[in-house]
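Once you scroll down, you'll see the structures, which are given as structure tokens.
Derivation of every value follows stated rules applied to the coordinates shown; laboratory data play no part. None of these values were measured; they are calculated from a predicted model. Cβ atoms are built from the backbone, for glycine too; each structure is taken alone.
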Structure P
Amino acid sequence: MTSKVFYTNRYIDTQKGKVVELDSAILTEDEVIVAIDTKDAISSHPDYNNAEKITLKGTVLPGLVDSHVHLIGLGTGIAGDDLVKLDDNLLAINGAQNARKHLDSGVTTIRDCGAKNQTTYMIKKAKEMGLINTPDLIIAGRPITIIGGHLNWFGEVATGVKECVASVRRLVMDGSDFIKITATGGSTGTSRVDVRSFNIEEMTAIVDEAHKFGIHIAAHCVNIDGIKTAVDAGVDTIIHGKFMNASGDLEFDEDLAKKMSDNGIFINATLHQGRERIWQLKELAKNKKLSSIENTEIHAFEKNWDDSKKMWNKIIDSGIQLVAGSDASWQHYKLGGTSFQDEIHAHVSIGMTPMEAIQSGTIYAAKSCWVDEKVGSLEPGKIANIIAVDGNPEKNIEDLRNINSIIYRGYIHK
């Protein structure tokens, strides 16, 4: 057994949403936190004397939890329709590298929301065999979709209740930790974003079968009809959560929002996904003239962003808990670096306080992934995933990018 004591005079209690400014210590044994208390109290613990002593500088908080990634993505702007044409072995190698990049940025838990065939199962198997070093992996494997629906080329297409139930059972057999369902269309060329995908009987069958096996459901939804169907079916997390009507306009549905709030259904808003592309274009504009198409893309996004912020304010006020999930490496959004911190930053941009945004990327993201008994906060009995940042992120969320230390499962990663 290996014991360590991590000293800090400033850490964030994500359960209570407050900063603790005391001379404190976190005692770990192998991968687990066994005690967190004042230095004096920890010094009387029987394992204290033989423990390795390490001082963490800055603000200490739990490792970040990214509730939405696509490990096999390239983040180069390649469309998913073209990404899936790449060899599965190449996609798996790329996914393993992406996972390591996220760990290097302070993300110690990730939920992968859909990949081609067996690719992410192989990444997780390689981690379990000790071949690669990655964050903890919560994987959906192949998302369940309709014929021609969003992500259909990933390999789990179902029609009718019987096929939907069979798909869940097949994914559980293959090793899926949760079920991802595409309740509406998306960026896939053959899909439609203006209508729901599965009907209520199909979606309810998927949800009931998943819950029977003790795993949760996350549903991709970009219109109100899809959200309503997913909520009525009993999904646990709505991904994207765009309150968009059949005409393509944003329209807040108060009754739907109340039902989601009352049922404790999370929304993973993927706020930075589109903003990342705009940031890239604006950076590009510093050295070259943008095309008319690129300028139109910027103007369209900024108008939509202003309208979206008003909608998100209503959603937050309704009591729905937002959880941070980046959706990287999809489209132009790469994993690693400060990509997940940018997603958390986006939550502040729509009106959340920095502390609320931090919680959305730690304890609430962990709750959404059904792993909050293990990660998301610094507490005895939880996995020793700990990061330290320079500055005060609860006041200035940009300080969350200043990672100076990463402890992953009790061992020093950085």
Structure Q
Amino acid sequence: MKKNLPSFLLITSVVFLSLFFENPKAFCKAPAGSELKFKVTVSNPINVVRKEAVVSCSLKKIKDKYPLFNVNDFYVTAGSKEIPSQAMDKNGDGTVDEVLFLSSFKPNEKKEFVFHYSENGKVERHYKQMAQAVLGIKTDYNKVNGYYTGGKFVNIDSAVVPKDHFAHDALYRIEGPGWESDLIAYRYYLDSRNRNDITGKRTHDMILQKMGANDLVSNSAESYTKMLDWGMDIFKVGESLGIGSIAMWYDGKVNTLSSLDEEKCKITADGPIQADILTKYLGWKVGEEKFNLTSNLSINAGSRLTKMNLNLKGKDAALCTGLAKHKDCTLIKSYDGNSDWKYIGLYGKQSLSGDNLGIALFYKAGNLNKVTEDSLSYIVVLNPAAGRLVYYFAAAWEQEPGGIKNISEFKNYLEQTADELSHPFKVSF
């Protein structure tokens, strides 16, 4: 015999179905305080060890599959061990774009990771600082004949360069923003030079927060031009392209970022595993044309590479970058082959400390216009695609702890790095 449902169960079922169809997402929420999780699989597609590598996951792809994922309260595990992770705002608009984590991979290894999160929580997690970006500006100064005298340096997150700022006026600590990993440090001059420079490290600790803190006069005799316990400024840039500096190839020569209407700089990430600096160069005058250029540079923990991501607005134009020429250096070029990424490098006693230093540029074969040179620099001319261009640069100093000690090791580093860039990690959810 068929039995009828009790009336109270029938009413409850009708109410539940009515509420579900009116707002089905209301029943997707996790219980308050509960932990949610999902798995991510990462494959190393090449036959090399990738030590302390940063893996990037698109937040959009995560949210498409796991809409409750919360960037304000998450952590990542490999097996039973929590590993360093970081939420990233790549374009400086205040919204997270990527989620990163740090792990090592054996040749051709496939590894599984677990993301743990709460739906509504907000928890700060602290990991060892292995990458950072800094920008220091002078306060409490007296301005004398355009020079910022006395005062002290304080850390800031962003700056609009004053119209009357000039090289060596002592406004910015270390003359502009700096960025570093546990292996190497770089800076660029936030003035009409806009060149990149190298700081060698004798430690894996972060050093930029103390570099030049008491150098209140910019006179080329700063403390970091001599060897300190942590290292020193090791590169002579002058009027060359330094290492990976931005320029435009126009009228058969290099045109640097020397004539601008406005320049804005912002630190968009300060580690612990990736540091990122966004710079806007507005009204860049080259010939009779003006351009707007956005630069996004970043460095990862465990890496010597700086990634330069450029977006050029204006008339189609070729950009260029390069490496400073110094005596007693060997020029190295990538082998012919099918690799997506190519390189040029220089190795020799080009360090201001008098020992060996290797420097390199990595570029996509599809962007290459030509490799050339002038009296100051080896130059790589590159064609942006729809105004966009990505390239990398790297330095390897002989005194780096456990670092590269000779040209043979440097050549191996260049080849492996080009291979890694050509074969990024494969990430699946």
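Some points to look at:
- Value 25.9, calculated as mean count of other Cβ atoms within 10 Å over residues 326-333, assigned to which of P, Q: P
- Origin of the value 27, 22, 18, where semi-axes √(5λ) of the Cα gyration tensor in Å, for residues 214-357 alone was derived from one of P, Q: Q
- Structure (P, Q) behind the derived value 21 of relative contact order in percent (Cα under 8 Å, 6 or more apart): P
- With FRET efficiency 1/(1 + (r/R0)^6) of positions 78 and 142 (r between Cβ atoms, R0 = 25 Å, to 0.05) derived as 0.80, matching label from P, Q: P
- With Rg and Dmax of the Cα atoms in Å, for residues 134-221 alone derived as 12.9, 40, matching label from P, Q: Q
- Computed 0.65 for FRET efficiency 1/(1 + (r/R0)^6) of positions 118 and 366 (r between Cβ atoms, R0 = 30 Å, to 0.05) - originating structure among P, Q: P
- Entry that produces -10500 once helix-only ellipticity at 222 nm (-39500 (n - 2.57) for each DSSP H run of 4 or more, over all residues; to 500) is calculated, selected from P, Q: P
- Value 202, calculated as volume of the Cα convex hull per residue in Å³, assigned to which of P, Q: Q
- FRET efficiency 1/(1 + (r/R0)^6) of positions 150 and 334 (r between Cβ atoms, R0 = 25 Å, to 0.05) - highest-scoring structure of P, Q: P
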